[in-house]
Structure I
Amino acid sequence: MSFDYGLFLREEIYGASGWQQMECYDLFLSAFNLGERIRVVFDQVSAARKIWLVHEEYGLAAEDIPEGEHFERAGADESTYCRALIDDLMATGSLDPATSRLCIDITGILRPHLMFLVLYLKRLGFRSIDLIYADPKHYALKEKTPFSTGSIYDVRPARGFEGSPSTRGSNDFLIIGMGYDDRLLRAVAGTKDKADKHQVFGLPSLRADMYQESVLRSRKAADELGDPSFSEYHRSFAPANDPFGTASVLSEIVARRLLSAPDTSVMLCPLGTKAQALGFAIYHMFECDPIGARVLFPFSKGYSAKTGADLARAWLYRVEF
């Protein structure tokens, strides 16, 4: 069953005309890193309670963490981390699926945690959640900006997105949301070297030069992607700051593939923007049960604590379950 993702709310809340009026929330969550846009959004959002989420993968020192309430959990995977956070909030009466107005800034949240968090909130009975994504004006070192750090220690399905083996076909088809991190690209593409691969680039991109920068980085993984000639047949485009547009593009790609090759095992890998990673999660939640698709992710020991510089625009997405 396909969905009309155009029905979901997506609006610009910060741009050339400044900040737009937003509602007041009961709870606001934001993952802290050293990027300026994280702090700007945190200060701007009005909420009865605000919590900083701390990812140990950013390698932040104690003095880096700002004052105020924060949550951290060492040595936890995405499922354990998010369950501990949400379960504690619900146990103490701070979060109620039926009544709480919840807003999450996804800009600094690691992609597997972002996907599991949205899925878990859906499973707990939340009817809708608001999510914010902040565009950077540019990345620190343009196409040379490092995103992951340290060794890549595993390529596995994200928790909660393992799919159903009983409904998978025998022909592997891997759709990769293309980002700047050629290390992660090579890891996931190399792990599934026999799979047919399809690349989804962010276009329109966050800024005018970012599409070209992403292409330059992806060419470093051309052999692993099986696309040395950069064939248009293996490419699609989805807006870099539109999760619902991304979900719609994924739906079209998979439908076309299954029509031509019904015996296909679909795999997804979101390595583009956080907004696109949200789109991958939304598509999987709403459409992938019948086909048993899974979401793969290459896990790195660390991630750069600051990649983007300044705040260009901010977006609000309302996901209704």
Structure II
Amino acid sequence: MKNKTGLIDVTHMISEITWSGSQDEIARKLELRFLYPLHDHYTPKVYPNIGEQLLLYDDKNVELFQGRVFYNERLGEQGTIQITAYDDAIRLAKSKGTYNFKGKTAEAITQIVCNDLGVEIGQLASTGIPQKMLCNGVGLYEIIQKVYEGASRQNKKKYSIEMRQGRLCVDEVGKEVVTTPISSDTNILESSYSENAEDVINRVKIYDEQDQYLGVVEDKELIELVGISQDVYTKEQDKQAGTVASNMLRGIGQSIEITTLGNVEYRSKKLVKIEESLCYVVSDSHRWNGEQYRTSIRTEVVIK
């Protein structure tokens, strides 16, 4: 923990740690249960105040989390304090801005938005694709997300946004796979598999800016299987309409939920190999309780 007096090692005062994140949650979260025995005058007491910094390291002293306390609650009778901290992406989530971007790439727009808020920049995936975007009171994280999604519609690459060591980073998903695979022979404790057609999009109709119909892309086999689930796309300047519309098609989702022996590598927005399947981690939760460390993840099977 870091406060006005400097860094304090509070590991011995913590009875439970939960470190989590997901593709739907902008900031990673750290939840701690601190020991705070009111009637034990010999035990040192530390109270993490709002705004104070918390850091989490692995057993090799590599920083996993850097964030600030947003919530604390003292449970007097239990002799504990509940703490919730978020990384700096929470500021991008809670802030809005107005911009008119023309001919700027996703990486350039991200740099502008972060500079305006004082958020430090780390490595940003290069797209080289100029975009046009008018933002009026739009969330800053949403802006970054949308411009990278705009690039993704053209180059079919997937991007992940996260804070690392206090800096905002954007990575291209798929360049690296988590080094430690998951299998029933080594580290799986519980698992389940499911299929879901609720988010299927199997037809996209293309229109111009005057709402004139230009064409359609569709997945005929999937239409025959579940019926038509349709979206529409208005052609944008300097974008290949057919490519963008094709990238909007969405098939049947395949999901695997797993609890494993604890491993900090298994985090949302990463690729991991489960048995013979390559999977994208949608959400993760890491829990340390005494000597026990478990990781729970939900993944989507990557279809290539």
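Matching task: 4.5 is the computed value of distance in nm of label points 7 Å out along Cα→Cβ at positions 67 and 283. Pick the structure from I, II. It traces back to I.
Here FRET efficiency 1/(1 + (r/R0)^6) of positions 115 and 219 (r between Cβ atoms, R0 = 25 Å, to 0.05) was derived from just one of the structures I, II, and that gives 0.40; the source is I. Comparing mean count of other Cβ atoms within 10 Å over residues 3-10 across structures I, II, the highest value is found for I.
Thinking of I, II, which structure, once helix-only ellipticity at 222 nm (-39500 (n - 2.57) for each DSSP H run of 4 or more, over all residues; to 500) is computed, gives back -8500? Comparing all candidates, it corresponds to I. Could you tell me which structure in I, II was used to calculate mean count of other Cβ atoms within 10 Å over residues 187-194 as 17.8? The structure behind it is I.
When percent of Cα pairs over 27 Å apart is computed for each of I, II, the one that comes out at 53 is II. Here the criterion is relative contact order in percent (Cα under 8 Å, 6 or more apart), and among I, II the highest value is seen for I.
To which of I, II does the computed value 2.4 (distance in nm of label points 7 Å out along Cα→Cβ at positions 11 and 171) belong?
II
Source structure of the calculated read-out (FRET efficiency 1/(1 + (r/R0)^6) of positions 59 and 203 (r between Cβ atoms, R0 = 35 Å, to 0.05), 0.10) within I, II: II.
All of the numbers you see were taken from the coordinates with simple rules; none came from a lab. Every value quoted in this text rests on a predicted model; they were computed, and no experiment measured them. Cβ atoms are built from the backbone, for glycine too; each structure is taken alone.
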